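What follows draws every value from the coordinates through simple rules; no lab data is involved. On a predicted model such as this, the values are computed, not experimentally measured, just so you know. Cβ atoms are built from the backbone, for glycine too; each structure is taken alone.
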Structure 1
Amino acid sequence: MIKLSKRLEEIVNLIDKNSKVADIGTDHGLVPNFLVENNISSYIVASDISEKSLEKTYELVDDKYIDSKIHLRVGNGLEVIEKNEVDTVILAGMGGILISKLIERDFDKVENLKKLILQPMQNQYELREYLYKNGFIFNDQRIVYEEKKYFEIMDVSYKGEISKVDSIFYELPYECYKRKDETFAEYLLYKIRKNKFILNKLAPEEKTKRIENKILELNDKNERYEKLLWDIKSAK
């Protein structure tokens, strides 16, 4: 049986039973295999950018699943699926800006999906800003701590509704804040400490306009993080 990391496990937890799934950039094919083995989905498109990248998936996936339940395809982004072929798309382990570009490029396929499960490795701010401003709603957001890293996972759907939120929630997952998640509180503390470390490294004798602006920005962020942290602690 396939054993998933905490990050991949959380992604799988967001997939509805009997969904038709496309795992874009599937890497080792762990998620498709897990979905079939656990009777979560019987139709999965598993794709990667090159034949070489997909070799690891061929090695892992049981031969009896290939072409019957797991359909392996080489290609870039959502070009590997037909419109309405699947109802759920996973875009995980890539940059937030790249994810937004892949969504934009095949928007006609995206707008009819039941959901997209997104896990950006960086540029979360830019991705959320794009989603909020382009008609997506957040069904859920989660934070996973694994191997000394925090991973943010987003479950979104296109509804054509422009959502207005405080810009701090372009950077942070609003649903985690609403639930007052313990991991979210720990994530805030991590971000506060990281900013303080950077502030201590900024040489006072080199206070150019750029550095002064950076100091103001980091201090402002920490004030806002601390307020959210206080809200969470006060709710307990």
Structure 2
Amino acid sequence: MCLTWLVCNISGAHAGGVQSIDSIRKAARQFITEHTKTVYQQPAEINIGKLDSRLRLRQCNLPLDVYLPTGSRDLGRFTLGVRCSGQKPWSLHVPVTVTIYQKVIVTARSLPRGKILTGNDLKFAKHDKSKLPAGYMDELTEGVGMELKRQLSNGAPLTTSMIRKPKIIKRGQRVSIIARAGGMEVRMAGKAMAHGAVGDRIRVLNLKSKKKIEGTVTPSGDIRVDI
């Protein structure tokens, strides 16, 4: 049984002991087809580039060995290494283009900086995965309710670096401090000492005791502290 990085049962050599260009391209296609199925588990468009028709390599007496060069990418345009490890060894690089389309979240229209995103502001679209920016998003729930950090044009893929949790508490704002001790809950009037989004921990001033304490911003806009 051949190893995964060897392409078996491809001889395709021309008479006269010359390895056919077609057999080299077939070996490259077989390898990258299996690789993308294993790694990405979704359909891929594969294009094997042309090789110089004047190429004359000795017919290999072993199955061709196809591999990804160290540090090579495996999407977009790159090269595969193909080599013969037989009695008359040789090696070359074959140009390859692999395209996989990913359904991602994009803007449904041009949106201004500071916009709090709703479901109507976003939509799904297919993009070439090799050209997508880092941190792209594929779930609507990841973007809805978030605030845009900058203006975006129509159809722009949404990434985690473009959004942030909206600040629902402003510095100096009057807030309710909710203190919980055991099974009891006490509400006190307070003043926020910093801006805060849901889940942020900020300092607040207890307006009665004049003490500064730290608490967590809740979705209702209160500050919860544990005693």
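Here are a few things to note about the model shown:
- With semi-axes √(5λ) of the Cα gyration tensor in Å, for residues 17-112 alone derived as 34, 13, 11, matching label from 1, 2: 2
- Here mean projected area of the Cα convex hull in nm² is compared for structures 1, 2. The highest value is that of 2.
- Computed 13.6 for mean count of other Cβ atoms within 10 Å over residues 129-136 - originating structure among 1, 2: 2
- Winner on distance in nm of label points 7 Å out along Cα→Cβ at positions 65 and 121 once structures 1, 2 are ranked, highest first: 2
- Read-out helix-only ellipticity at 222 nm (-39500 (n - 2.57) for each DSSP H run of 4 or more, over all residues; to 500), computed value -13500, structure in 1, 2: 1
- When FRET efficiency 1/(1 + (r/R0)^6) of positions 25 and 145 (r between Cβ atoms, R0 = 41 Å, to 0.05) is computed for each of 1, 2, the largest belongs to: 1
- Entry that produces 19.6 once mean count of other Cβ atoms within 10 Å over residues 169-176 is calculated, selected from 1, 2: 1
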